[in-house]
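Below you'll find the structures, each written out as structure tokens.
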Structure 1
Amino acid sequence: MAFTYSEKVMDHFANPRNVGEIENADGIGEVGNSKCGDIMKMYIEVNDGVITDVKFKTFGCGAAIATSSMATELIKGKTIDEALKLTNKAVMEALDGLPPVKVHCSVLAEEAIRSAVADYYKRQGIDPEPIMGKIESAHEHTHEEFEE
């Protein structure tokens, strides 16, 4: 199956930003999709409510790597509240789109951020559910749910 990817997707796949781990991260989120095998791990460092550093490790296809890279770029320097407002659609728009069968990758990026923030809250002794709602796992989704 051949896909057409935007130049931005290809750039973030070939030259991903913010790859790696943050030692002693303030929050770590890991999500995966059992249907396609993509796994994303996101690390955040938070100072005074601002995400001052963010790194990721992704095992998956080029679109998964590109969406992880773009998502980290979009939340770096933002407040926790701003980061929680980032949607998979915003990630896709920043990448100039994704093929419909790859939309789930942008959903994983959004969920990885939410998972890292939830972990951050837990480490601060704060229950994240009243703030963020229930954190769903991408394991519970199918690709078709996220197609446009």
Structure 2
Amino acid sequence: MIGHLQSNKVKYIIDKVNLIHSLDRLSLAKEINKRAKAKDIAKDVLIQVNISEEKSKFGLKKEEVVPFIEKILEMENIRVKGLMTMAPYAENPEEIRYVFRNLRNLGYEIENRNYENVEMKYLSMGMSNDYEVAIEEGSNMVRIGAALFGKRTY
């Protein structure tokens, strides 16, 4: 499940997706845990981090991530599999390399804490215009829909 997830939609997707890419708040974590428990499953998630702190993007601030993880450690039906971020758009992807580097470094910090049910298997970062820089900085999951299907028309 890619994209912002409303808590009231969790019941519709909990047993239909393998990985939720956008866990960004405690209320959503509680709902995912509750719905996964009811289905007797463990749900894999990525924590969405707003490294650039853009007002238009969802996600936790970098300094909120470790305390957030520590709050959800007791949720037995959630397994953190990594982190996700979206960098600001830039004509020159080098201008936003810092976003990807900062997420990678945060992933290292979390991995070194050896939390149970938390691993940094995935760093989901990079989109059609910047995925090469993201991969250079450690991304192993990119979102390149526009490169494959063309720009969205609204």
Structure 3
Amino acid sequence: MYSAKVMDHFANPRNVGEIENADGVGEVGNPKCGDIMKMFLKIDNNVITDVKFKTFGCGAAIATSSIATEMIKGKTIDEALKLTNKAVVEALDGLPPVKLHCSVLAEQAVKAALADYYRRQGVDPEPIVGKLEEDCHACACEA
């Protein structure tokens, strides 16, 4: 059902925790489905120098958070903004269809943290980051 990479990132998640005085913090998710992701970014000279996450959810939610942090750490903001849920799924060697919403949440958590970073700089993030979805509408969970 799950790839070896998903199981590895679930059992041994990378970059777990919080960053004190983070430059950007984003939280996304839906308590109805139980997946909530919080992403913390440290940014220096337009480069993401550190990233941490705290995720409450299933194994796929933890794995997608973990791999997403690895994919953006050391990257520029512009590179991080190009992260897609499809790239997250591919990096994990796939996810079951019912768990694809976790990859969407990982992408949205990164974008929410970057939007927060721009807000803190006094910049409207929407033209740069795009409009963020407020709900986990892709979930196949019950209300």
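Since every read-out is calculated from the coordinates, none of them should be taken as a lab result. If you're wondering where the values come from, they're calculated on a predicted model, not measured in any experiment. Cβ atoms are built from the backbone, for glycine too; each structure is taken alone.
From which structure (1, 2, 3) was distance in nm of label points 7 Å out along Cα→Cβ at positions 12 and 108 calculated, if the value obtained is 4.1?
The value was obtained from structure 2.
For which of 1, 2, 3 does distance in nm of label points 7 Å out along Cα→Cβ at positions 36 and 60, calculated from the coordinates, equal 1.4? Intermediate values should be presented prior to the final figure.
Details: 1: 0.6; 2: 1.4; 3: 2.1.
Source structure: 2.
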